[in-house]
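**Q** Given below, in the form of structure tokens, are the structures.
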Structure 1
Amino acid sequence: MLSKSFGVDHLKLQKGLYLSQIDHLEGTSTLTFDIRIRKPYVDPILTNIEVHTLEHCLATGVREYLNESSKKGILPIYIGPMGCATGFYIVLQFSDNIYGKENYYPVVYEILEGAISKILEMTEIPAKDKKRCGNVNTLGGIEIAYSLAKEFKQIIEKTMKSRNFDEYPMLEE
């Protein structure tokens, strides 16, 4: 069986914040978010330096925001790039007894907005040293992180106008 993402029409896919999947298991919901920073086949793909730099900053920003906020019952599972280099996946686990489906969008928006603020406050790339990173040579400078965070901010602000996640354009069978 193919992954749901292979049913998305990537020729029609726009930049956006998509709720890709929800998995339920014993009192928790695991949500996979697709943060599409570049429009496939239109915008230039993210370079390896951009991907690696944003990965370090976004993973740190999300975790720092969650640790400092009053948000309980949310666990970041994975924050990393897509193989196609057009965006990132963020996988968050929610405690069902605290959050219902109607709360996902405002909570995720707040987390992402908080993570972006954390990135814009950074003065250096987190873990940019050979002891903490497997290839420090592909990490860029803080200006790359700032630029990508600003692009990301525009995307989530656009979705805030509709107060919902963007909808995938699905392939017609």
Structure 2
Amino acid sequence: MKAVKPIYNKGSITVFISIVLSSIFLVAGTFTDAARIRLAHSQVQRASQTALSSVLACYNNELKEQYGLFGFYLDNETVNDSFEEYFSKNLNIGSQDFLYGFNIENIKLERPFGLGNNKIFEEQIMEFMKYRAPLEIASELLSKIEGIKKFIKRLKSLQKKNGNR
């Protein structure tokens, strides 16, 4: 009769669990890293929008009040420098509790629409005046009507005084 060789399967469960756990750790690590990347992307977008709002807050108030235009007297270099400063402050670059390895390499803002473009300038003023002109005309008309009402009241009071004599 043939001799039966014993099957050695000691440690097979350990190998199986090691493979399963390493797969689980790999998937969990991938999802964690993907979530971290998405969070970093949203932080960069938020910081960019906030920095742009901060730069645009330096608008000329006279232009805004009279014509409804948000324009400012800054050259491209100053705008880029202030945007980079606000952007890095919003991302907390250089702070001790810095979670992500953000590094600003190059920032360049483009100005596709400027007030130097006459067509855009004229369209913006016309758009603003489309709403402002009727209000000014109506307020002038109301002030004239008020003046006429006051005149009629004075006239009636004078007529009463003259009628009492």
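Just so it is clear, none of the values below were taken in a lab; they were calculated from the coordinates. The shown structure was predicted, so the numbers you read here are calculated from the model rather than taken from an experiment. Cβ atoms are built from the backbone, for glycine too; each structure is taken alone.
**Q** Please compute distance in nm of label points 7 Å out along Cα→Cβ at positions 2 and 146 for structures 1, 2 and give me the label with the greatest value.
**A** Biggest value here belongs to 2.
**Q** Comparing structures 1, 2 by relative contact order in percent (Cα under 8 Å, 6 or more apart), which one has the largest value?
**A** Looking at the calculated values, the largest one is 1.
**Q** Which of 1, 2 yields -24500 for helix-only ellipticity at 222 nm (-39500 (n - 2.57) for each DSSP H run of 4 or more, over all residues; to 500), as computed?
**A** 2
**Q** With Rg/Rh (Cα atoms, Kirkwood Rh) as the yardstick, tell me which of 1, 2 scores highest. Could the numbers behind the result be given before it?
**A** Working: 1: 0.96; 2: 1.52.
Ranking 1, 2 on Rg/Rh (Cα atoms, Kirkwood Rh), first place is 2.
**Q** Identify which of structures 1, 2 gives the largest calculated value of distance in nm of label points 7 Å out along Cα→Cβ at positions 122 and 154. Can you show the working numbers first?
**A** Details: 1: 2.0; 2: 4.5.
Largest value of distance in nm of label points 7 Å out along Cα→Cβ at positions 122 and 154: 2.
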